[in-house]
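Below you'll find the structures, each written out as structure tokens.
We did not get these values from a lab; they are worked out from the coordinates using the rules stated. Note that the structure is predicted; figures quoted are calculated from it, not measured. Cβ atoms are built from the backbone, for glycine too; each structure is taken alone.
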Structure I
Amino acid sequence: MPYDFEHGKGTEANPYQIWNQTDLEGIRDVDSGGQPNYFGKYYIQKANIELDGYSSCPELVKGGYDGNNFSISYLKQSFIKNIEGSYVKNITFIWPLIITSNFKSGIFESVTMYNRDVKSVLKDIRVLYGLLSGTDYAGIIAGHIQGTDVSDCFVLGCQIEGEYSVGGMFGLVSPDGWENRSIISNCVVQAAVGGTTYVGGFAGEIRDSFVEKCGVEVFLVVGDSYVGGFVGYSNDSVIKDCYAYATELDIPIPPEFPPKGTVYGDSYVGGFSGMVTEPAPIA
């Protein structure tokens with residue numbers, strides 16, 4: 001059904017105003033003129049929002065969402081599935097509980113560029129006390145980011161579980177199809193992470209990307225192979241001035257799991273990284 005926003009024009013200078021769940025869900029719709037609200041439009045949140053039966057937005061293309069330092073609580077599925085050449089910033093997610101069998105899972109499933117020249121940006125995104133249960137490419141903020149700039153984000157007291165490429169913040173970090181690297185800085189994760197292959201406290205995999213001044217407080221990182229306190233597997237990436245150390249969170253864990261503050265696996269296991277290949281270095 002068409003949805004017209006009551007306040008704002010959808011431009012960067014005069015964004016549509018988001019006051020409630022109905023406004024949020026309007027992003028996925030067309031307006032009364034038949035134009036998609038999700039393409040080339042900008043939004044600013046104007047109140048804290050508690051969700052009930054929210055239907056997620058399929059995408060946000062060449063636009064932006066400013067949370068305006070408000071919060072969204074009780075998210076039960078992805079907030080915006082695919083972000084393409086857009087920004088999301090200044091927002092807190094409280095108690096997200098996302099249980100899905102989707103390939104790529106998180107508050108955002110996939111974040112990438114628009115064509116080859118418009119990067120997506122994630123900035124000042126905060127996630128508090130969340131649970132994500134997914135499959136391949138699972139991260140509480142995003143399952144997969146490609147050619148994306150990320151800064152000043154943090155994840156506090158979260159649990160993330162999946163299978164292949166699972167991380168506390170991101171499942172897979174990679175360049176886009178035109179080799180524009182993802183660049184991440186000043187981000188912190190405090191989480192328990194479990195998976196099978198490529199499992200890390202910050203990210204499951206980091207490929208051809210740059211990460212600087214980021215840290216992980218490891219509650220528990222568990223997998224079978226390529227398991228690391230910060231990253232499970234890093235290839236041709238710069239990871240600079242980053243850290244991972246054990247912490248104790250009061251989160252119940254099954255008795256068959258290893259003790260708290262542990263990085264555990266069967267092969268290619270490290271306190272910081274399970275495996276690092278190709279230049280460039282971890283510094």
Structure II
Amino acid sequence: MAKDERERTVFIAGATGYLGWFLTRKLCAEGWRVIAAAKDESEREACGRLEAMGASVVLRDAAKRASWKDILPSCGSVLSCMASRNAGADASNDFWAIDRDANARLGAESATAGVGHFLLFATFEGPDSRAVTAFSEAKEAAVDAIRDCATASGMLFTVIRANAYFKDLTTRFFDSVLRDDSFSVFEGGGTHINPIHGADVADFVSEILSDPGKAGKDYPIGGPDIFTFREMGMLAAEVIKARGWRSHQDGSLAPFKAMAFLTSLAAPFSRAARVRNALVRWMLYA
């Protein structure tokens with residue numbers, strides 16, 4: 001493959017997820033050659049949408065320790081959106097196996113294959129959160145491992161840390177208003193946050209890929225508008241105009257704290273309990 005063609009080829013791991021979809025659409029529209037990775041045939045519908053955008057789709061199941069060695073030599077850049085499920089994860093598909101091991105393995109294979117630029121989507125909390133939960137530690141361990149490979153090989157390594165995505169808040173507030181004509185906030189709902197849309201993240205990534213001077217950095221990013229959680233709930237209610245839309249509940253974190261305590265007691269004896277404990281502790285922290 002010619003050098004110019006390789007430099008314009010991007011591999012996207014986790015392409016069937018929220019960010020992967022926007023990244024694929026943006027880069028295909030801009031004329032990049034995109035190789036999009038899906039898990040297996042169970043994602044056939046998602047694969048069809050990716051192909052309709054112009055991407056070439058390959059099947060790789062990271063939970064089964066898949067390798068990407070046959071693909072990476074033709075790629076100039078690699079973007080990893082791989083992340084574990086938030087619930088129901090077994091030992092082969094939790095954040096140790098996916099967020100840490102699969103991402104670190106992809107980073108190492110990319111460095112060995114001579115990929116010029118690796119871009120990883122990590123958590124907004126960053127290194128300061130790694131002692132809080134195993135989930136945060138898994139993400140940051142992948143960041144460390146890929147950075148070591150990048151330093152040794154000369155590969156550029158960029159980390160994107162979005163503080164929240166529109167999809168997460170849509171699920172929480174808009175679905176709640178649609179279902180119950182109300183929404184809940186915790187600790188008074190006064191925490192400020194500026195969520196970002198996946199399309200805006202894709203625009204930003206496109207700029208980084210097109211300008212090597214912007215690569216090789218950590219980017220905490222967010223959207224242009226700042227809201228409290230209470231304000232986001234009120235916005236959802238105003239948009240939907242549901243019955244009783246003014247009602248809201250001040251939720252207590254006590255049940256989550258109790259769950260964190262109980263799962264910590266069971267954690268030494270059950271992997272499922274360790275997974276649940278890590279997720280609940282991360283939710284409390286976030």
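Observations on the structure shown:
- With distance in nm of label points 7 Å out along Cα→Cβ at positions 12 and 188 derived as 3.1, matching label from I, II: I
- Top of I, II by distance in nm of label points 7 Å out along Cα→Cβ at positions 220 and 236, largest first: I
- Which entry (I, II) yields the derived value 13.0 for Kirkwood radius over Cα pairs in Å, for residues 180-267 alone: I
- Mean projected area of the Cα convex hull in nm² - structure with the largest value, from I, II: II
- Highest-scoring label, criterion being mean count of other Cβ atoms within 10 Å over residues 124-131, among I, II: I
- Which of I, II yields -12500 [helix-only ellipticity at 222 nm (-39500 (n - 2.57) for each DSSP H run of 4 or more, over all residues; to 500), calculated]: II
- Once relative contact order in percent (Cα under 8 Å, 6 or more apart) is evaluated on every structure in I, II, the highest one turns out to be II.
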